[in-house]
Structure 1
Amino acid sequence: MIVCAGEALIDMLPRDLPDGGTAFAPHPGGSVMNTAVAAARLGARTGFVSGLSTDLFGKVLTDHLDGSGVDRSAAVRSGRPTTLAFVTLQDGHAAYAFYDENTAGRMLSPEDMPDLPDGAAALFCGGISLPVEPCGTAYEALFLRSGGVARMIDPNVRTSFVADEGAFRARMDRMLAAADVVKVSDEDLRWLTGERDMGRAAGAMRAKGPALVCVTEGAKGATGHWAGDPVQVPAARAEVVDTVGAGDTFNAGVLVALSEAGLLAPGLPGLSADDVRAALSLGAVAAAVTVSRAGANPPWRDEL
C-alpha cells in the first residue's frame, strides 16, 4: 500500500457564466489527496491520512476518495470546516488564495497520527500541510517515525504559507534527510537550495540523503538525479486546460512505477537508470492527461 498523508481541500475554480459574469465551482483538491487519488486510479492500493470535515464539502471529498478507490479509514473526522482554495488562472497556470484557519485538516496533532497499516510499502507527504501548525508538526512526526517504508516528499513550496522561514527550512532539512524520493519543481529546488544551476542544486539536495531526486520543469520535462548519470524524460504533449494537480499526478506516477518494479523499500535498493526512466515517464504521461482537463482530475490507468 502507498499511504499519502496531507491536505484535502476544495479548489474553487473560476467558470464563465452565460450572462458574461464569473463564478467559482467547487472541485475536490489538495496536493496530497490528488496524489492519493492519482495513485489509486493508476492501479496501486492506496491509503489516505488527513483531517476531513463532516461538513458538506467534507462529503464532496469523501465521495471523491471513495469513488477513486482510496482507503480513508485512517482519516480523522471532525466538525471543523473544510479548507477552501480559490483559484485564478493566467495562461492556464494556477494561483491560489487559501482559507485554512481552524480547519479540519489544519488542526491535527501528532497524537492524531495513526500507525501505518500492515502492508504499507511507502509513505508520501508534502503540500501546504507542512509549513502550517499544528498539522505540520503532526505530519513531520509521522514521516520521521516511519523508517520501515520508502518515504517520498514533495515540498511544493508556497511561500505565502511560510510564516517562519527558518523553522520551515529546518523541517525540510529533517524530512529530506529521512526521504528516499524527493520531487521538486525547478522553482522549489532553487528556493530550497539557493542554487541557480539545476545540476548543482539537485546534487545539493541528494547530498541531504534521498536516493532519487526528481526535478520537474513544466514543458521541458523531468530529470531524475540518482547514484548514476541523470535521467531525462520529455514532457508528454497535451492541450493544456489548466495545470491544477499536474505535479501531484506526476508524484503518483513515480510511486506507482517504483511499486510495480518492486523498489519501494528504504533506500530504493536495486534502483537502475531504466527504473528511473520508467518512473519519470509514467509520471509525465499521467500528468499530461491531468492538465488536459479542468481541475485535479487524474487519469485512470486505461486512459493512458
Structure 2
Amino acid sequence: MPHTLLISAPELQQLLHDRRPAMVFDCSFDLATPSRGVTLYQEEHIPGAVHADLDLNLSARHGAPGPGGMLVAGAADAPCSGGRHPLPNRERFAMWLSAVGFANDMQAVVYDRNGGLFCGRLWWMLKWMGHDAVAMLDGGLPAWKAAGGAVAQGDEPAHFQTNFEIREPLRRLVDADAVWQRLHQPTQTVIDARAAPRYRGEVEPLDPVAGHIPGALNRPFTENLDASGHFKSPAQLRAEFDQLLAGRAPEGVVHQCGSGVSALPNLLAMEIAGYAPTALYAGSWSDWCSDPSRPVERGG
C-alpha cells in the first residue's frame, strides 16, 4: 500500500531499509533568506534526499498565466498561477522531476524542518501531476533525528534521468476569477491560512495591500500541529474543522494563504481528518490583491 498522506519516521526507515522504489525530497527553505535553503540542506539531510527549492524548483520564474490560469499558447514557461510563488506549468515541473530521477512507480516522501510549511507544496504538486504515492514525513527532520535516523552532509550523487509521465490531476487548482465568481455563495468557503493579524489586515509585511478575501475564514496553518510538531489526530482535526466550517459544505472549501504555500498544511490536515480533497487557490492573497478592482475585507 502506498503512503498518500503522512508517513512516520519509523515507517520511512522501514521503507528505505526494504529498498522499495522511493525518493525522499528535502524542501528546506528560508523565506527571509531564500538562498539559505540549499545551505540548510547541505548542513544536514536524510541520506539520499534530493533538495527541492521553493523558488527554483517549485515555483515558476518566467511569463504570466493566461486566462483562467492556463498556459498561454507558445509561452512554454508561463506559470499556472499568479502570486509571489506562481506554480510552474505541469510540463515544466515534469521536466524537473525527470531530471532528478523521479519516476511514476516511486513512492515520494517530502519533508522540511518547518512543520510542513514548505514540503506541503511538493506534496500537493505531485498530486496535481497525477501521482498519488506521496506522503509528508510527520514531524519533519526533527522527528527523523529523534527516531535515530542518520543524517548526511553536502550534496548527493545525481540520479539517472527518467521520463516522468503527467497524468490526470488528483487535486483541484482554482484561480482568482473562479473564487470571485463564487464570493458569498454557499457553494464556496475560502479558508485563509495566514496568521490572524495578517488576515485581519492589521499588518502586512509582504504584500502591498492588507486584509483578506471577503468572507474568508481564518485558520493559521500552525494550528494543525501538536506540541511535538506532529499533526494532531484525525479526530481532533475533524472536530476543529467542523467547528470552523459551522455547517458549511466541506466540498466547497478553497484554501489560500499569502502565496499558495502555507495553505497546504490546512488542505492536507482536512484530508487527514477524513474529508474529501479540497481546492487550492495557488495565487492566494498576493495574486488577489494585485488587482485593485477585487474587493478587500479587513477585521475579524
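Brief remarks on what is shown
- Mean count of other Cβ atoms within 10 Å over residues 41-48 - highest-scoring structure of 1, 2: 1
- For 3.5 (distance in nm of label points 7 Å out along Cα→Cβ at positions 57 and 121, calculated) the corresponding structure among 1, 2: 1
- Value 1.5, calculated as distance in nm of label points 7 Å out along Cα→Cβ at positions 153 and 169, assigned to which of 1, 2: 1
- Identity of the structure behind 23.4 (criterion: mean count of other Cβ atoms within 10 Å over residues 209-216, calculated), options 1, 2: 1
- helix-only ellipticity at 222 nm (-39500 (n - 2.57) for each DSSP H run of 4 or more, over all residues; to 500) derived as -7500 - corresponding label from 1, 2: 2
- For the set 1, 2, ranking by distance in nm of label points 7 Å out along Cα→Cβ at positions 81 and 281 places 1 highest.
- Parent structure of the calculated result 1.8, given that distance in nm of label points 7 Å out along Cα→Cβ at positions 137 and 161 is the read-out and 1, 2 the choices: 1
- Test item: Rg and Dmax of the Cα atoms in Å calculated as 18.5, 55, pick one of 1, 2: 2
- For distance in nm of label points 7 Å out along Cα→Cβ at positions 177 and 249 computed as 3.7, the structure of 1, 2 it came from: 1
- Among 1, 2, structure where FRET efficiency 1/(1 + (r/R0)^6) of positions 33 and 89 (r between Cβ atoms, R0 = 30 Å, to 0.05) as derived comes to 0.90: 1
Only the coordinates and a few stated rules stand behind these numbers; no lab work does. Everything quoted here is computed from the prediction, not taken from an experiment. Cβ atoms are built from the backbone, for glycine too; each structure is taken alone.
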